[in-house]
1. With mean count of other Cβ atoms within 10 Å over residues 44-51 as the yardstick, tell me which of 1, 2 scores highest.
2. As an exercise: helix-only ellipticity at 222 nm (-39500 (n - 2.57) for each DSSP H run of 4 or more, over all residues; to 500), calculated from one structure in 1, 2, equals -6000. Which structure is it?
3. Please state which of the structures 1, 2 yields 56, 24, 14 when Cα extents along the principal axes in Å, for residues 12-59 alone is computed from it.
4. Tell me which of 1, 2 gives 4.6 when you compute distance in nm of label points 7 Å out along Cα→Cβ at positions 108 and 172.
Structure 1
Amino acid sequence: MLLNSSILGKTVDAPKTYDRAVLFPIPRSQQRSSFIYPIEFKGADIWYAYEISWLNTKGKPQVALGRFIFDANSENIVESKSLKLYLNSFNNFYADNIQTIQNIVKKDLSDTSKSDVDVELLDINQECQFFRYDGICLDNLDVDINYEKEVDISYLKSHDVFVKEKIYTDLFKSNCLVTHQADWASVFIEYEGQKIDHEGLLKYLISYRNRSSFHEHCIENIYADLVTIFKPTTLSVYGKYTRRGGIDITPYRTNHIMQLPSFARTTRQ
């Protein structure tokens, strides 16, 4: 397995100088080969990195927050621990301005993912906007659930009525594919089509609780199950994951006009 050669879950020394070689690509095709039917979508993976620093030409430390937007159909994703190490390799790197760092990161991430990556370094003193969502929260539903199946699609039911809905849960949890550490997220689903049973959907999403998979793969699996079972006219699924290692990720998948989700953070991000 390709992941066996990655640094994820292993003790490694942090680079002492700038080193793009630590970036570790993972082909998206590995996960997508498990889909029963070919699934097409548009979307993006939006990464925020909160621990970026370098030195100006006088040796004074500079800091920034990074936003990286990967095309959902890029050939590769970038393993998150390798990205953390890569960003920390700039800690003793001298640059005359922030644009220099931004250009280097853009080239390195684009080369690794084999797609054009939108990279923006942001001022850490900008006002933080918290995410507000006008959808239906599923979390007050009183549901019983067992965890015999890792992910249980049998919970997914529909009602014979056509609706347009925005629904979400803050109860989502999965685990890292390699380290099995907990990954927490709020998951948002917007669709137009046959009404999805809310209790069944919540139970289905909760059943990911012991699933070991990367953030992007979890959201793609949810999207694939919903689009295959319910065949909605429109569907968008995205997850705002809490940060680990100074990085948070929001994978977004849709079958209609792509409109990136809000860049604002949830209270847990």
Structure 2
Amino acid sequence: MTLSIGILVDWLNPCVTAAVETMRERGVHVDLLQPERQPWALDPGPLAHDLYVLKSGTDMALTLAGLLHAAGARTLNPFPTVVSMRNKANVMAALVNGGVPVPETWVTSSPSGLAPALADGALILKPYRGSRGEGIRIVREASELEAITPDGPLVVQRFHPHGRDRKLYCIGDRVFGVKRIWPLRTYDDKLGEPFEPTPAQRDIVLRCGEIFGIDLFGLDLIESEGQPYVVDVNKFGSFMGVPDAPRLLADYLIGAAASWDPASMVAPIALDANALVPG
């Protein structure tokens, strides 16, 4: 029987586009589902696909993913995990609880209250549901905080000076690294420079996978004065710059669609509400 995979998308980068083409060449039926372009029945009826890949994280995409999840669909990554990871505060709290090295981190909707923290150095502010680097800013002076009127909660981290960012990607049990500048300016910046992760970096990536119960994702890691810090974990990842990424992604997705076993997923660590305390 022909495998069928539905991918919820808002846009596709060249890497994922090539992975789709590879799967189709292998005889897999792949539909690109754009949630915003049509109405969806609350009862989707018989599921049309063996696997639904949650590539898009828009509100409409997550709404559709919730309908599919409620109907018993196989989603990748698992819908409850993706929803939780959409909130960067949830992500950072889970990492803290799981013993992953992260910068000093706060969550706030009142930036002016961060003024005392600036005494110890610059801060980097991120929208709690931001993606692709949108809305990120570095603040060094208390006067800058007064001009910020966030649309929602902000995740705030101690800014540590560092060289190029390190994007680390997990595909199954394999870990890949790409060095990138920030902010990105060109397509070549996005591709970055592939590198072989160190054993310590690999351990950090696999630990993050254990925490969230997933093995297909990306994370952002910086190193400052010899200390690594995970500053974000992505629910899917672009995989841009990973050598042979389209084939590796195609292999993974075909395998997941053909032999999905929810019981085989590692149970994620529960989020401890005490991890988010006033500071």
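FYI, it's all coordinate maths here, none of it is from the lab. What you see is a predicted model, and the numbers here were worked out from it, not measured in a lab. Cβ atoms are built from the backbone, for glycine too; each structure is taken alone.
1. 1
2. 1
3. Checking each candidate, the match is 1.
4. 2
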